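What follows draws every value from the coordinates through simple rules; no lab data is involved. Given the structure is predicted, the values throughout are model-derived calculations rather than measurements. Cβ atoms are built from the backbone, for glycine too; each structure is taken alone.
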Structure I
Amino acid sequence: MASDGFVDEAAVLRAFDDSPGIQIVVRAPELRIVAANRGAREVLQRGHLVGVQLQDLRDPGIQTIVTALSEVVRTGTRFHEDAIPVVADWSDPSSGLWVDLQVTPWRDESGALLGAIAAGVDVTARVRAANLERTGAATADERLARAREVVLRLQGALLPSTVPLLPRVDVAASYLVAGLEQAAGGDWFDSATLPDGRVSLTVGDVVGHGVEASAIMSQLRAVLAARLLEGAGILDALDAVEAFAGRVSGAFAATLCVALLDPHSGDLEYATRGHPAPLVVGPDGARILPTTGDGPLGSRTEGRISTTRLRDGDAIVLFTDGLVENPHRPLREGVAVLEATAVDAYRGTSGALSSNPSVASRICQHVPAVLTDGGFTDDVTVLAAHRRAAPAPLSLAVPAQPGQLADVRGAVDGWCRGVGLGTRDRAALVLGVSEVMANAVEHAYRDAPEGESGVVEIDARIRDDAIIEVVVRDHGRWREPDVDPGERGRGFSMMASAGLQVGVQTASDGTTVTLECPARRPAPVDQADVVVGGGARDRAPLAVRTDRTDSHVVHVGGAVDHRAAAAQVQAEILRLSRNGLVPVTIDLRDVVHLGSAGVRVLESLLLTIDRLQVIAPAGTPAAQTLEVAGTPFVSSNG
């Protein structure tokens, strides 16, 4: 601080530019670099970084930094790796160095995500010294496994993490990597909703394996997706990919298949460039569509499109050649096995398949598992889209009573599962609906005659633009937020942190809250969904008890989903701690739902009791809510 009370901005900028290591600041949502010190420019071998978008930093040797920044902006979760390789000049690997990289979310005072901040320290000397010490003990397999893990993490970040869900189209994807010695490869997939309402489906294969193939496939995918999202047709989009491939030697001879599906009419356009044509499977069996006859990228073929129509209930399956090509069987036999296996998955008659209601998901799980059962030497990618009957909207009208919260959460969760929504998005919507209904229970009908309760209406639907919309209405009175923001507003903040778009409309006859989140399924499907809880456990009543062996440990179970339940927990904790004088541990592992009322109580207790520990094992509902809220906790008491 200068003596005149003003910050010496020039000195601050010089200090930032001269700061040791790498410093990079990226702003969301365009992922544009807004600050970079001299160390970053030197390590990345670029004279100018400010204003550059991350997607334009395409050198394979710096993709870990690019991916880490992108993922932190996408997820809002901190990233740290104590030793990552950075090779700006891929032609000279010895010029690289090792960096201890930490990327943290950049947020404003309200907690909204602005971007990401990367800070890296050169640890090359330390890593090389450690490597020398371990050389005698480390085996070639261990080093190869570590390298493969890094490449797989990189490739996983370069491929889409989700695929869209629409009322009439259910999409799923699966990706399997070939043997250990080949690391990651050049297979890729993509799917998106386009401006005209159609769904794009793309699968491609770049020649080769490893980081270079992964980087090239990522660039091809990005060019094709950008043109399609701009409204280009298949041939115009492929021309852009062809032009790009002509400037990148590693993209020569890459193959791909592009399809555009109209969800309502079933009209399908597709083109193949040296790639297997799609498979169509339905109630009457399966058939391979004819190729469009064009060669791979760089072959300068004519460029043609074929059309067909999918009937209601039909599914289209795009795949890479690794699925059907196997040195242990003829290609024709591989295609026959593919058709038969796809029909089995479509019908879902076996025990393992019958429990999965999604045709697209069944295909992506079952088909690769069967065709690669004897081993495989090339990567395998499967992308499936099923023209389904639109899921029925959810419509509930329940009394505005605390006892209804668990049933509403169960109904919303079950509907979201039927739509195909992934675990993270389901949890966000369940949290949001529970918070909004709890507000209505506590405040909307507080002037109603004693013994009478109003009604809360919940309506959910999946829209054609791949958005889940949930509308919660009451017919009571809106309560203006208190001056103290700690008392109210926490629930809305948590909903925003969970990724929900929240809209509130107030009127004399009630309040309407609209929640929106993307309709998407995690990809690959093998990583898609972990079933957590369910059934009677989710409706367990609140229980607060003292540990039998340690009187200073309190176990909380059931739902802490409204103010009365939270007050019960608070009273018991204050009693055991003698109003903050005695240390207490709160174990939340058996909590099936933790709402904002419970979060407020926990944060109040953390301020009141000096030695208070909150335990919520990773993956539990309490841990998920506390992570969203930013409330301190530990995952175990070990």
Structure II
Amino acid sequence: MGRYPFAYDRGQPYMKQVSDWIADIFYDILPEAGFEIRDEQIYMAFQLERAYADKMTIFAEAGVGTGKTLVYLLYAICYARYRNKPAIIACADESLIEQLVKPGGDIDKIARHLNMEIDARLAKSPDQYACLMKLDEARFGHDDMELYRDIYAELPDFVHSREALQTFYAYGDRKNYPHLNDEQWQRMNWDAYQDCFVCDKRHRCGQTLSREAYRRSADLIICSHDFYMEHVWTYDSRKREGQLPLLPEHCTVVFDEGHLMESAAQKALTYKLKHIVFEELIVRLLKGEVRETLAVCIDRAIDQSERMFAVLEGCCQPIPGSERKQIVMNDALLQEIHLLCDILSEIEEELVFEGEMFTLNDYQLKIVEEHLEMMQKALALFRNKHSFICWATESITGLSLVIMPRTVKEVLKEHVFSAKMPIVFSSATLSVEGSFDYVANSLGLEEYLSFSVESPYDYAERMEVIVPAWEQGGSFQEKMNAAVQLLQKTEGRALILFPTHQELHAFKGQISNEAACANLRFIYEGDQEITHAIAAFQEDEHSVLAAVSLWEGLDIPGPSLSNVIVWSLPFPPHDPVFNAKREASNAPYEEVDIPYMLLRLRQGMGRLIRTREDSGIIAIFAGEIHANAELRGHIERILPSGVEMKSEARVDS
């Protein structure tokens, strides 16, 4: 097969020929291979033709079982070959990426059944790779030293050797360390406080080597939403520094689970400030011969940074159910912030003179200047109380100040939607009660195409939705009792979805005391690498998977998943990000809380039925549904056609 998977006639519109070829695939080629003809899939294919032909943005909402992934992959591959640039497939998280590229996944199906060679490569987020500097610290630390020393000993030889003519290859992927829990991994993975620019190991770093590999992809580069937005946000600064952007030039982007795109954009636009990082960076200037005025400014900046973080600590309040801390702004804190800004401005002016004297290392000077510019941009947001959202986080190395712009619409409009290329938002849940306004408004999109197709599955026959009625208002023990009865009823085979880690940990602490569940295997998100946990759940039919982040993307067909328990309704947290949304709305409950909850609940319920043969129970532990008729109405309207909620005083096992 040549460059194009069909006989390309240059005298005819290319995308029309792609559409005709894809129609042949779904009507003839795949049915001959045992696939069923899906009208919803064919409808979606014709809708995407216009988006690609006119280079427009489209919301492609297609229910479970419509085969939407095959459709957008075929268009993306064909368009990449036509434009001679790769297509980007951006997934919501790393587990979704793995499901896309796994043996038997959709890319594998296309390659096998259409006899195509597809060049698809992974571009994982930096925090999915080991950091050699942090690993060095971990193996001499106080916790699990032997564990990290064993990992260090198993690193490739070229990491330690400086010999010529060595073969380098990517390594250090989170997936290679499935036995580490999240806390152990976070002691050795890359994080935002690592200064890769001055790391003497960067050319032997697994993250760097993986980047060189995926850049050469001809067809598809598969990454996370977070990584794509980090590429967008750092594009200009990396070019200024003489570095390549994180992703190469590309011709189209597909955002799978596109309803989660806004949170990824906010995360990418976040500034993180930490006193210890600032101090370590700024003192590098003192290693050269500098004028006394600059040295004095540096000392003042360090002292002021320390004072600012001391005042900040006194302004922090814990947020229930969140690792973030609410910052109560006051005049004293703002004064310390503005004083630090003024001193940083003085240092920037001094560096202009210092640079002309050529006494400082150019490379080190450039790194410090970039960091100071970042700090100034972040702290400048405090001059307008309506322009920023902030919070604090605590770690063993001290307090971090996290700042983000209040809205990401302008950045997305300028750096993503202004590019003249097809952009596809794909998900089973992009609309809220029939309208795409919630997602479109959050992204700042005014012009777009859209369509919605329902799942072809008979949910009325295959899905049972129950909402237990509580006698004590839905106490933790009542929920535990109901969960135990449900787990007995389905003999495991369950996914329990928690809105917060605190609720998951409380369940984990209590379930070991339940004798009725002693014969069940419980797998908890965070105890091991996530794709390894998912595989273990799928292989052990009677196991139970408890998770916080698997409301979307988890695809477990068959009896291994016959019971989805929603521990509580997934309303957005009362953290600074969502509080800012609420403050900006005239009707926060109706315009922020309810749409978010309904999208997430629809996603969670979508984990149950993955094929026509699947069946099972959805249990929603939310007594407020019985007390609030309006809330009940909202939830009833998102249920699949023919499915009704059943109220039960107890769950019969």
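Below, the figures for the structure above:
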quantity	calculated
Origin of the value 9, where relative contact order in percent (Cα under 8 Å, 6 or more apart) was derived from one of I, II	I
Label whose coordinates, when mean count of other Cβ atoms within 10 Å over residues 33-40 is calculated, return 13.4 (choices I, II)	II
When FRET efficiency 1/(1 + (r/R0)^6) of positions 257 and 513 (r between Cβ atoms, R0 = 35 Å, to 0.05) is computed for each of I, II, the largest belongs to	II
Among I, II, which structure scores highest (criterion: distance in nm of label points 7 Å out along Cα→Cβ at positions 441 and 625)	II
Test item: Cα extents along the principal axes in Å, for residues 249-424 alone calculated as 56, 43, 30, pick one of I, II	II
Among I, II, structure where helix-only ellipticity at 222 nm (-39500 (n - 2.57) for each DSSP H run of 4 or more, over all residues; to 500) as derived comes to -12500	II
